[in-house]
Structure 1
Amino acid sequence: MDEKAYWIGFNKVSGIGAARLSALLEHCGSAEAAWRAPLHTLQQVGLDRRSIENLVKARQQLDLELELRRVRQAGVKVITWLDADYPANLKELENTPPLLYVRGELEDADIWAIAIVGTRRASVYGREVARTIAQDLADAGVTIVSGLALGIDTIAHKVAVEAGKRTIAVLGSGVDQIYPGDNRSLAARIAANGAVISEYPLGTRPEAGNFPPRNRVISGLSKGVVIVEAPRRSGALITARFAAEQGRDVFAVPGNILNPGSAGCNELIQQGAAPLLSAQDVLTQLDFEHLISRQHAQRLVPADPEEARILEYLTQEPRHVDDIVRQAALPPPQVASLLTLLELKGYVRQVGAMSYVRS
């Protein structure tokens, strides 16, 4: 049976989260071995009585092959910690979801992601700011991450979709249980040119307790979080708190001090969040400005066989240009020119004198 089936099984067992699953995998060596582990092994790993009872019950009741088939028939992809396409920004953090359900596709370029979140009851000012910031960031090649909620989240997603840019929606329900229902068509458009993702199993309803954990994934997928408009008690502020704990930059849009809808943002600024006046503030602070020149270069200079040839000889280990010349059997001036183009496109980086690595 496909190993992913066992990951899906653990994802449906109450009481076995990231820490306990990590301990099981380390002790047992694989998800299958952990699923089949005897009682004394489960106790050795440190599972409490209730978690063990839940696991034993799941073993008896779940047909893992059926669960996996159900996921695949829904057109959903399962990505685990061990997969190469698990989001790089999330992978570097602790307590991240062991498994993600994905409708659509995640890409390497999604490492350059910014979350845009805010109130469901956005003012005219908040809506216009969200639209402008999302448009400028998307145009710069940034992936827009948000939570598909009404208000600011919806605006951020729509701007990216309508511009044909990448956006990722993180749900507090299964990816087959789109919430709010008004955004079902938007979710389908996001999946067509981005991804709709969730850590929750298919069929999971959008219960209130699911959304705070969902917010840590929104911030974890991103290099920084923009809070456009938020009252003092707001899910957006929970996202900001997770972002700060994860070492992400937090940007807050200043608002009218008499408007309760801006009170959360204004307080974030008092507490040290960066006041955001334009998308350029984000691009500059996070050193994203190179994305614009990279996109321009990729449009002007399409990849060709000789570029691909150079890339074949590059890895994460530094390689001197003389070695590349010898292996590629190309004239030194041509190799130097190709390396310059590849560096501009973001495929390679120069490290030290005349040495290069693959980005």
Structure 2
Amino acid sequence: MSGNTLGKLFCVTTFGESHGPALGAVVDGCPPGLELSEADLQADLEPRRTGTSRFTSQRKEPDAARILSGVFEGRTTGTSIGLVVENTDQRSRDYDKIKDRFRPGHADYAYQQKYGFRDYRGGGRSSARITVATVAAGAIARKYLRERIGLTVQGWLSRMGPIEIEARQPAAARANPFFSPDPDRLPELEDYIWKLRRDGDSVGARITAVARNVPPGLGEPMFDRIDADLAHAMMGINAAKAVEIGDGVAVASQLGSEHRDELTPAGFRSNHSGGTLGGITSGQDLAVHVSLKPTSSIQVPGWTIDLEGNAVEIVTTGRHDPCVGLRAVPIVEAMLLIVVMDHYLRHRAQCGDVASATPVITSPR
């Protein structure tokens, strides 16, 4: 299997499966001298961990990341950073009854056709469990960008099924199990999840993440546009089906006079473009939205085929999320951080000594 690496200068390569002994990442390109500890990684891993609320999968994993290399006396050395997270609460027996049939909507059938063989336990490499490695790598980028240029990234749940959530208090998102930026919507979200639990069904979601204090100039005008790389990274998240930058699909109904972000000496008047112009960051907040499909691991009976192509009924039991979006906020944040980190290092390498005569302006406040 190829295609396990993201980034050019800040390169993240992940490995592992849902029910294997461990998952991990090799991070290349982190500059030397950054103070880094396992506690820094754990701060980002904790919010995506299973078994921490009644509304997500009850698989109980400590998700304790170990740093195997690339850090000496508490600082990065500039060499490859090896990270590993052990799996400790696999229940592979939950999948014995469906190992010879394909869950509709899942990667099972496509994997079988591509490789002629697959790890059916929890989806193997296609499981959202593998994102633990991405989040650990993103924590390194988060710390570097925050300490070097004051850049921060914050995400939240902006939609769950029919419930659209306005970002009234984005800072409150990490203080509740739904990552809701509007605490007043929590009873509604909780009622909806319990209904899904009773029905044995699942639902999709949309996650929004915003990077602030982004310097202008990151990205390239053509194929390495920062918005293109963001789309590539976000679509690499399990269950992702759509990515939007700024106003996203809403631009199809906007007028040019409405969409353009007018410039003033005090700053931009709007941010419909989501912080990118021509594939390059404008200095405004970088805003991305990711829509995730409902998980296909549900208890509603459905039809599929088995390994021999015979029609069979399927019901998926075990420990699954009724809405994968409830743990996806740290994953989307990590992908945004990895892409921005990569482009920051690339910009520093080529244009680090460029001085523009035009003053930097920022997002509207």
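Read-outs throughout are calculated quantities, based only on the coordinates presented, and are distinct from any laboratory measurement. Predicted model only: the values in this text are computed from it and were never measured. Cβ atoms are built from the backbone, for glycine too; each structure is taken alone.
Below is a table of values for the structure above.
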| quantity | calculated |
| --- | --- |
| Highest-scoring label, criterion being Rg/Rh (Cα atoms, Kirkwood Rh), for residues 120-167 alone, among 1, 2 | 2 |
| Structure with the greatest value (metric distance in nm of label points 7 Å out along Cα→Cβ at positions 48 and 144, set 1, 2) | 1 |
| Origin of the derived value 12 (relative contact order in percent (Cα under 8 Å, 6 or more apart); candidates 1, 2) | 1 |
| Given 0.45 for FRET efficiency 1/(1 + (r/R0)^6) of positions 64 and 304 (r between Cβ atoms, R0 = 35 Å, to 0.05), calculated: source structure among 1, 2 | 2 |
| Among 1, 2, structure where helix-only ellipticity at 222 nm (-39500 (n - 2.57) for each DSSP H run of 4 or more, over all residues; to 500) as derived comes to -7500 | 2 |
| Among 1, 2, which structure scores highest (criterion: distance in nm of label points 7 Å out along Cα→Cβ at positions 224 and 336) | 1 |
| Origin of the value 67, where percent of Cα pairs over 19 Å apart, for residues 72-175 alone was derived from one of 1, 2 | 2 |
| Origin of the value 35, 25, 19, where semi-axes √(5λ) of the Cα gyration tensor in Å was derived from one of 1, 2 | 2 |
| Which of 1, 2 yields 5, 15, 23, 24, 16, 9, 4, 3, 2, 1 [P(r) over Cα pairs in 5 Å bins from 0, in percent, for residues 200-247 alone, calculated] | 2 |
